[in-house]
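Structures follow.
Here, each number is a calculation from the coordinates, and none is a lab measurement. Because the structure is predicted, anything quoted here is derived from the model rather than measured. Cβ atoms are built from the backbone, for glycine too; each structure is taken alone.
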Structure 1
Amino acid sequence: MSQPKTPQEYREKWKKMKVQGKVAIVIDEDGHVSEAKLLEASSKEAADALLATAKTISFKPRPGCGIFKTEMIFTLNQ
């Protein structure tokens, strides 16, 4: 799994605050996050940052295994 990377635009906005949230993700056979849905967030305004960060993760490809669904907790405080 690659480390999540918060896009620069969100790092600047949230660097002085601790943002947390839970995101449901769908991982395709190529190891890419194909869908992300916010389940919980420490603030309503942080939703875009959490979803954008979740979509940056990549996993080891698993051809022929179908999709995989899971939930992840993120903390953004940079």
Structure 2
Amino acid sequence: MTQGRAVLFDLDSTLLDNSGTGDVIRDTCVELAECFASIEWKALLQANTESFAEIWAEVEPDWTIGKTDAKTVSRETWRR
């Protein structure tokens, strides 16, 4: 197996386009509300937004240096 010869860092988010993330989260909230009558999608979206802001404040330093991955942050956001 050939070893990689370069590492790419997108430190200013110019190489990866995450602009659709908000739409995906909103669509997920809408779909969950359609499946569960007790869930109002706007309230769920607000809770997710607040949860992410809280979690990000805690994990950003570890995420920045690779100690925490995006999947873990996402799961914890939805768990809370």
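State the single structure among 1, 2 that was used to calculate mean count of other Cβ atoms within 10 Å over residues 18-25, giving 17.9.
It must be structure 1, since only it matches.
Upon calculation of helix-only ellipticity at 222 nm (-39500 (n - 2.57) for each DSSP H run of 4 or more, over all residues; to 500) from the atomic coordinates, which of the structures 1, 2 produces -20500? Only one of 1, 2 returns -20500 for helix-only ellipticity at 222 nm (-39500 (n - 2.57) for each DSSP H run of 4 or more, over all residues; to 500), namely 2.
When percent of Cα pairs over 20 Å apart is computed for each of 1, 2, the one that comes out at 29 is 1.
Once relative contact order in percent (Cα under 8 Å, 6 or more apart) is evaluated on every structure in 1, 2, the highest one turns out to be 1.
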